[in-house]
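Below you'll find the structures, each written out as C-alpha cells.
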Structure P
Amino acid sequence: MIQTVLKIVVSPETRVEALELIDSVIERIRVSSGCISYGAYHDVLGENSIMIIEEWQSRADLDRFICSDEYRYILALIELSCKSPEIHFNKLTKIGDMEVIKNLRKATSA
C-alpha cells in the first residue's frame, strides 16, 4: 500500500477557496481505480492547515492518479499554500488491526 500525506497552510483569505477545491474533486478521487481511501482534514489548533491523506493499492495506481486530470486540483491546492507544502510518499506494510491493541493491552494488564 502507498500512502501520500500532503500538508499545506493557506491564508485566511484563501481558506474557503482551498476547501471548495477539495470538495469539488474528493468524491471523484475516492472512486478512482486503486484508491483505498482519500481524506482531507484541518488542524484544530491551526485552522488554516489542511492535510490530505491518500492510500493507494499500488505505486502504479498512485502514478496514474498523479498523471490524471483530477491531480490538477491538488496542484492548484498546493499553489494556494502560503508556506512551502510538505508532501510525503510512504510505502506501508500492514501489521495488524484492533487485535494488536487488544493483545498488547491484555498483556500489560496481567
Structure Q
Amino acid sequence: MTIDMLKKKRNKTLRNIQRSGKRKRFLLLFFGFISLTIAFVFLSGNRSLLKLHSLYKEKENLEAKKEALLKQNQELKEEIKKLEHDDQYIEKVAREKYNMKKDGEEVYLIEEK
C-alpha cells in the first residue's frame, strides 16, 4: 500500500465516522422531537392524562359524597318512621330538641363553662 492509498482510506474512514455521527445526531433529534410531541399530546388538551386523572379523582369524591348522602337519606327515613309510630321517641325528641316538659315537671338547665 502506498501513502496515497492510506490517505484515501483514512479520509474515507473519517467521512464514514462523520456521516455516522450526523446520522446519530439526526436520529437522536428525530426521536427527541417525536417523544416531545407525544408527551405534549398526552399532557395537554381535553383528553390529556392530567385532565383524566383530575376527572377520576373528582369522580371518586362524588361517589363518596353520594354514599354519604344515601346513608343520611336512609337514617332520615328511619327517623320519619319513628316519628310517625313511636310515641316514646316523639317525646324524647320534644324534650331534647325543643326543651318541652310534661305538666308538673321541673326543668333544670345546666350551663357548661
Structure R
Amino acid sequence: MRDGMFGITFQGQHGTGMGVLLFESGKVYGADEAGVRYDGGYTFDEKRDLANVTLKVTFPPNIRAVQGISNPYEWSIDVTASFNPRQNSGPIALKTSLGKPLSAQFVFLRSLPDAA
C-alpha cells in the first residue's frame, strides 16, 4: 500500500466535485470543495492490489450532493470504494448508501513526509 495524498474527482446525476483524501496507516480522512468531510479507514488486499475503503461522508447543512440530495441540517452517508493505490491515477469503484450511481477518478498527489 502506498500511503499519501490523493486527489479525487466524482460525478453524479446532479453535478460534479473534487476533493483530497489522505491515506495514513489504515486511516482515511479528507474534504472536498463544498466542505464535505470524509472519515474512515482502509485495508489493503495484496493479492488484488486494491485498497478497500470505508468512509462516512458528512455534508454540511444546505449542501447539495452530486446525487441531488440536500438537507437543512448536517447529514451523512456511508461509502465503500476500491482502487489500486500503486497506480498514479485511475478509476475508483464506488458504492453509496443512497444506492444512486456515482463515478470517480483518483490521482496520486504526493507521499506523506517522514516527519513534520
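Read-outs throughout are calculated quantities, based only on the coordinates presented, and are distinct from any laboratory measurement. For clarity, every value in this text was computed on a predicted model and none was experimentally measured.
For this structure, a couple of remarks:
- Computed 0 for helix-only ellipticity at 222 nm (-39500 (n - 2.57) for each DSSP H run of 4 or more, over all residues; to 500) - originating structure among P, Q, R: R
- Value 29, 20, 11, calculated as semi-axes √(5λ) of the Cα gyration tensor in Å, assigned to which of P, Q, R: P
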